[in-house]
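Undergrad: So, here's a batch of structures to check.
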Structure I
Amino acid sequence: MILPKVSNQASPEDVVKELNRNGIVVIEDFCQNVESLKKEGLRILDEMGGASEYKFGRYAALRTQKEVAKHPILHSYFTQPFIKETATAFMGEKHYLLNALYITQEYNATEDLANNGHPHFDQDWSFKFFLYLTDVDEDSGAFKCIPGTAQKGKELREKSHKEVKKIPNIKNRILRDYEDLGFTLDDFIPVEGKAGTLIIFDSDTFHFGGNIKEGRERMVMRSHNTKESSNDLLSKMKKAFSGLINT
């Protein structure tokens, strides 16, 4: 299977054609101001202090549009015309751009996988722009995916949601919950790329983040774009986790 790629001169329409076929597309050398974004990301990580439960390094979560807007460099980048037009062409006119932004700097080698380290589709759907801020290969935790699985992921997510009701209980781990599909780790393609590589994908696509080897590092930013407002999503998640059992 070939990883879907387009030129950094591709139009939003070209990108959406690939997304509709494959659920994911990669644009190499997309970002020309990587260093300024990385510097701003490190500043935010320093201020927010990361999170002690994150075993792989540190992360910052800007969970609402208002939070992201406090950081003009990042807000400007992830709302640039190309991203706006691509999101509109893929999601339709009614959507919420840059509903959340996550920054991760991973440098701790461990074989213990967090949820995102297991092959999965997201329990709550979003459309993501995932930017490498460092050079990334398999040893530094390259993002991995199976192109062309978004439709199946959507079917499984919606079916499981009807069965369990609460979003955190949705069965979304490909190798554990859906063994009958026959997928293995070897089916997932690593997205290796230089700093500035942009991965655009539908979160129903089967995907996961790789492990970091000793002495290596990965820093990324990813924007989540949704069909619900950040306030509605936060309210929904609080309700979903309220009284949650059997997680």
Structure II
Amino acid sequence: MGIPPLSPLRALDLISSEEVVAVVAAIRDSSSPEAQSGLRFMECHLADPDPDHVVQVDLGVAPTTVIQRKLRVCTWNKVCNTTRIWIVEMETLRDGRVQGHLGDSWVVPDVQPPTSAEEYEEVENAVKIDRGVIEALRRRDITDMRLIMVDPWCAGYFGEEDAPSRRLSRPLIYLRTDSELGPDDNGYSRPVEGIHVVVDLQSMRVISVHDEELVPIPPPDPLRNYIGERVPGALPLKPLSVVQPEGPSYHVEGNAVSWNNW
């Protein structure tokens, strides 16, 4: 028995939280050894349906009037450092629950997916406890690590040591002003320059620190946090009226927009 496909409208709807849970469960429950240890979910997107089939459905000449809804998932395995793409077909059960059914999957060699939110936090922690970084900050009279803000950036490719088979990051360091505000204090106006750090995201440790030059750190900006009560108000604006006496020319149904001949 095949998987009941969803309606054409549903095929391109936004991904729901229930679908994300179902996709993760389908991959975790697979027999693939890679799905059992070290797997991290990096991205989840709608898989584009076959455009020819979409046109045929729209013209009413397709053998079926439904389009199968599929999700495309990118995972990275921290243990074996592999990037894999999974195609998961979605099924909505009669009781409203959503299930995912594994389709194709394949390993993409020598590529790295984007840095995840989880890795952002892990990189900051790794940088803050590294002795080389701490010493470089001390040379700049920075000793309160609560004020340090770290932004992981993709490493780029400058030589074989940056081969895409390695998952690396070159984080940037910033200095916050108010430790009581914590992460709510904007540190981007005070970059700490001259410290070049490389982090291995697989082992999550700093593998190199180059302290090249002492660059003056900008002074605190009183408007750095853009707090409404601290920013002068704008002048009153003149009214702007947009009028459609006969209503709009477009029609919105869910995420489908119809307008004129489109």
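Where a number appears in this text, it was derived from the coordinates with a stated rule and is not lab data. Here the structure is a predicted model, which means the values were calculated and not measured. Cβ atoms are built from the backbone, for glycine too; each structure is taken alone.
Undergrad: When relative contact order in percent (Cα under 8 Å, 6 or more apart) is computed for each of I, II, which one produces 31?
TA: It traces back to I.
Undergrad: Something else now. In terms of mean count of other Cβ atoms within 10 Å over residues 101-108, which of structures I, II is highest?
TA: Values: I: 20.6; II: 13.6.
The maximum falls on structure I.
Undergrad: Oh, and also: For which of the structures I, II does the calculation of mean count of other Cβ atoms within 10 Å over residues 117-124 return 15.5?
TA: So the calculation was done on II.
Undergrad: Another question, if that's okay. Here helix-only ellipticity at 222 nm (-39500 (n - 2.57) for each DSSP H run of 4 or more, over all residues; to 500) has been calculated and equals -9500, so which of I, II was it run on?
TA: Traced to structure I.
Undergrad: Quick one: Rg and Dmax of the Cα atoms in Å came out at 25.2, 72 when computed from one of I, II, so which one is it?
TA: Structure of origin is II.
Undergrad: Going by mean count of other Cβ atoms within 10 Å over residues 21-28, which of structures I, II comes out largest?
TA: I
Undergrad: On distance in nm of label points 7 Å out along Cα→Cβ at positions 109 and 133, which of the structures labelled I, II is highest?
TA: II
Undergrad: Which structure, out of I, II, was mean projected area of the Cα convex hull in nm², for residues 77-140 alone derived from, given a value of 7.7?
TA: Answer for the origin of the read-out: II.
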